[in-house]
Structure P
Amino acid sequence: MRSIVALALVMASPRLLSAQQVVLQPDPTPVLQPAGLQGLLAPTYDRVFGLALPIGATVTLASDRLILEPRLTYRSRLGTIDPSVQLLMGAPNGIRFEGYAGRGQRTNDAWNYSDLVNSALTLFDGLDTRNYFRSNGGVGRLFGRIDRPGLVLEPFIGGRYEQVSAIAATGNVWSVLGKTDVERIRRVNPLVDDGAIGSALIGAQMHDTSGVVLSRGRVELEQSVSTFSGTTNFTQLTVDARVEFPTFKTQRLHFRAHAIATRGDSVPRARYGYLGGSGTLRVVELEALGGSELLFLETRYLIPIDAVLLPVIGIPVLTLRHAMGAAGVSTLPNLEQEIGAGLGLSALHLDVSTDVARKRGTKVSLGISLD
């Protein structure tokens, strides 16, 4: 009897093991599925294109190592639909290739505020902190990855080819406030030269949380290989960095830097950066300073008022701020400097800023901060 039972268990065990393996194996990723929330991706809002509403799908191939995301983006002010596709090839935590091709919009000012913050400021206050141009073409970067505990370093090489063209802002984009303000929703969008630019890219990005000092940064060097009539080949270095560390008790020091350095006689205006207004030099008119050379440095000292605990919004934060910066064509002019203080409640903060030279006066502003 025992031998019969043993024989039955031996014969059944492969079947039991096979069934168990089937249960434990994860479901394969569908080849085709909607991207984002049922095909709807994060919308944006700005004074030049209005509401940008993207819809897309995700195509997953080669055991999740090749992901394509075709998109169609409706831009309300233009009444157009822009096609594009994004590509991710390789392992997210290893060597990977990221690419984009399509028709759309570009800006060199996205470093200041995130898409979410800039869209919210534009919608409610007419305060769009970016300048834009149309871009048809593509960009690709091959990333390496160096992992250490708390530290990720990703060097990359790549290239970009785009047909750039100017786009005007005519003021027919709606906002809650600032509907007729020529410094806000009706602000003129600087025009760029129309033409094709091809370039090689090399750089690195880093995120370090290994100690009490938190830092992240990105460096990119662009070397043009082809430009259009009226412009010359150029070399442009762009640096963006953030550093934060504790000082006394719960107080913290934040440091932010952004710089553009360019070599070339007639650099296309599609490579200009801008300063001024919310988030940068607040007493200067919004995006009033611009060019192929740019330097911005900001120091913020954050002092939480721990004795005050408000419902929902938490502890108010007092901020002391110093900022300096300049931007120009071919050369960097004298730095503008300003000092200020602010009081923050959750993500909102009220700031008072004045320039050190006392030539531009004092400005009171309401801002959003998610860092």
Structure Q
Amino acid sequence: MADRNLIVSAPGRLEIVDEEVAPGPFRVRTLFSGVSAGTELSFVKNTNPALHHGFDPELALFGGPGDDAYPVTRLGYMEVGIVTHSSTAAAPTGTTVAMTYGHRTGWTGDPLRDRIVVLPADLDPMLGIYAAHMGPICANGLLHAAADRHGPGISNLGDGVRGLRVAVTGAGVVGLLTALFARAHGAASVVVLDPSPQRRAVAEALGLETLDTSGSDPAVTLKTRWRHWPGDRGADVVFQCRGQASALQLALRLLRPQGTVVDLAFYQGGADELRLGEEFHHNGLRLICAQIGRVPRGLAGIWDRERLSTATVELLRHDGELIRQHLITAVVPFEEGPALLHDLAARRRQEVQSILSFDHV
């Protein structure tokens, strides 16, 4: 018996391979696996910084040549499956779970090693792709905004956006989910900025206001509209969700003086477009990196990954129908996964959220 696993065997080379099934506390049969285009395509295109520079986990520094990272055998982190048999109460047989084990037909799980999010029976299992990792990434962005405003004493995920004017740069999956989180948690205004008319159309179908970044200066447009008092205009907080330095530069320009950018983007190149001597310096702005590897300092004992997953499930229950209809733009059979990722990498195909389906495997 073998699992079939989608891997990157070498730069630009994707294939499905058989891997022996290992024994363990429980087994999962995969139903759906979401594609994270930014992260996964960086391995396909050989642009991920970790492929070229080693990382010292003790010093938390990149430096020197990286190890040979190929083959990349764990591609993807948005899986949903059925527990087919189990010897642990952490994952009872027959339950539907969200996990992060990659694009593969099945997985031998261990609750001491793996994150397991048991999905409620009333939730569309396809939406469960967001519950274990992608949704918590976006919820963690709001948590960083809340900690920036209120310190470690926050009690609600919306403490950093409630009643405030919020901009989101980037209408990919991270940007759209973050915007939905901000709206659900009481932001006074949420505007999503992106140059792609197709992605702005998805945002609008989700009921979000959008602004085209390829036309007239969007910072002038938004700051003309959002006035706090004389000399104080712009967004209270910007969630930067597009992995380009030009998007970060725009995010800084959208802020009111002493505002904050919460950065959720993954940058793979340089930052020639970034101008820290301009608005960042003169307006006294803050830039916070919010990544799922850590919550804000002092909050780990209260806001762990499980609580962020719970917040994600709440959002999926609230906006699930819209997300299912508009954010998920492609569902393809697992066997077509290599061709899909090749097309996405070559920009022959444009999707917001692609999902690999295993129902027929």
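Every number here is computed from the coordinates shown, using simple stated rules; none is lab data. Predicted, not measured: the structure shown is a model, and the values here were computed from it. Cβ atoms are built from the backbone, for glycine too; each structure is taken alone.
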Working back from 3.8 (distance in nm of label points 7 Å out along Cα→Cβ at positions 168 and 216, computed), options P, Q, answer is structure P
Note: helix-only ellipticity at 222 nm (-39500 (n - 2.57) for each DSSP H run of 4 or more, over all residues; to 500) at -3000, derived from one of structures P, Q, originates from structure P
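Kirkwood radius over Cα pairs in Å was computed and gave 23.6; which structure, P, Q, did it come from? Provide the component values of the computation, followed by the final result.
Working: P: 23.6; Q: 21.2.
Derived from the structure labelled P.
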Comparing relative contact order in percent (Cα under 8 Å, 6 or more apart) across structures P, Q, the largest value goes to Q
